[in-house]
Structure 1
Amino acid sequence: MSIDLKPLNYSPIKYFSALFLYLFISIFITNTYAAEGGPCKDYGECEEFKHSLTDMPSLQSGASTFMTYCYGCHSLQYSRWNRVSSDLEIPEEIFFNSLVFDPSIKPGDLMVGSMSKQDSAEWFGVAPPDLTLVTRLHGSDWVYTYLKAFYEDSSKQYGVNNLVYPGVAMPNVLAALQGNQQLVCKNVPVIASNGGEKRDDLGNTITEEKCGYLSVKEGTGVLNEQEFDKLIYDLTNFLTYVGDPDKIERERLGWYVVFFFIIFTALSSLLYREYQKDYH
């Protein structure tokens, strides 16, 4: 009795192509969807935010803004002081002298805020959330838009509301920098069914009054619109880094992995062809 040993119908191209597709989805597609946030409620579409995690001045500025205006209530309890200092290329001595105000904090400690949950819940009605993963939960677009969408509302406890998060229980701690922002009405073009602007018989654009637009009272803020947008960009950029501090390194290594599998697939294909010659 003889056994006919035939080569397995194995194609390295097929299997390595599938592996390459899996890696591509894991490295790039997953990151794309992780960066997308939910809808921005009454604001409409969230403003697009493109992070720049290699821009050290931006990240350093964002860290400074967070420690000055946010850290009193919000913590970053999944980050460590020395890791942030190292990643942002700030010498540890300068980092602690400039941004850390509690002498009892050690470099390896977690960035836990000083406000207790019990006190904050009593003062604000709800404990301020930890912000380590806020950009991964909502998306950087959402956070960037939210920080710019506060407006005056005398019916609320702290005199402000937010278009992105209506009824938010957070005061606008950046109001002095931005200025007094209000909801105003504007005359806007009437849109026709074909997507264009409606016009009258004389060719003039037909407008209608619509309300709900944000407008800052001129001269009420320390920063102008461009400066405030830059401050919010840097703060959101820092929170994006905190939510995924290894993002840049992972994406950099990902290209090497993809390149390796492309070369390996090509070599495996050539080797497969040589093996096939022995059976034909």
Structure 2
Amino acid sequence: MDENNLDHVVINVKDDMDLAQLAFSDLGFTLTPRGYHTLGSINHLMMFGSDYMELIGFPEHGVVNNPNSRSDLTTAPFGINGLVFKSSDVDKTFEKLVELEMDGDPPKSFSRPVELDGRKTDAKFRTVTVRAGVFPEGRVYFCEHGTPELVWRPEWQSHENGIEAVSEIVVVTRDPAKSGDLYSKLLGTSFVKKSLGKSLEIPGGGFITVYSEDEYQERYGQLASSLEGRDAIFGALVFESAKDILKLDIQGAEHFKLERKKSSLVLRVPKYDSVLEFTKSGG
């Protein structure tokens, strides 16, 4: 496994998973069956080539097992709140975070049942999280997959909308210089100044783009989210599609605000305060 490659991005839907499942299905994504973590949370995944998007939340009656085990979800706002990188050994990753003075809690292990071909087994994970507050836009952490063959399944990797990968994560911050320095420190790569904002290439592919509020508004206009008193947010997720995204037939219009641009399709999901942008692969 390539260290520091993008593993997945996370959208917090809290106790509204049923509606989220419907909304993202209407966008043309294939969702995995609902998962039930041993930590009490629930999820659906949208699997791509080497990364994925996760809808995470908790049952309507609250987090099961330990009600304090997912305070990171129950107290966090709706929307994009997780950026996750790959790790082949989270114990070593934790040591690295200690050296960088970014360490939070020690590595955590959990699982969720998966049923394949009528057989039940457990998908196993270990994660280690950057200390809360280092990245005010949300949770930044590393994931070690114990059973990747139970997660990346061909039947879950084909999507009606043609999405093949997460190509860009947009960060909006009141202090772009500080945010850029922190991501460079964490991943060991440098940002490149663009005509609008600056971008860092994630090892293995994809970009993190950091914007000021004004730069973000210039790119997304009326569809942009608001910082609303926060120091930073994950402002958008950008995806690559193999299809002509300008011709995509988006269902469930009541869930979205949509703008077709010259070379991309931008959607806002107001319920989850999330901006999604679809672009053509290689475009």
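Worth a mention:
- For log10 I(q)/I(0) by the Debye sum over Cα atoms at q = 0.19 Å⁻¹, for residues 43-122 alone computed as -0.89, the structure of 1, 2 it came from: 1
- Computed 46, 45, 34 for Cα extents along the principal axes in Å - originating structure among 1, 2: 2
- Source structure (of 1, 2) for distance in nm of label points 7 Å out along Cα→Cβ at positions 147 and 235, computed value 4.0: 2
- Among 1, 2, which structure scores highest (criterion: relative contact order in percent (Cα under 8 Å, 6 or more apart)): 1
- If helix-only ellipticity at 222 nm (-39500 (n - 2.57) for each DSSP H run of 4 or more, over all residues; to 500) is computed and equals -4500, the structure in 1, 2: 2
- When FRET efficiency 1/(1 + (r/R0)^6) of positions 115 and 259 (r between Cβ atoms, R0 = 35 Å, to 0.05) is computed for each of 1, 2, the one that comes out at 0.35 is 2.
Any read-out appearing in this document is the output of simple, stated calculations on the displayed coordinates, not a laboratory observation. Please read all numbers here as calculations on a predicted model, not as lab measurements. Cβ atoms are built from the backbone, for glycine too; each structure is taken alone.
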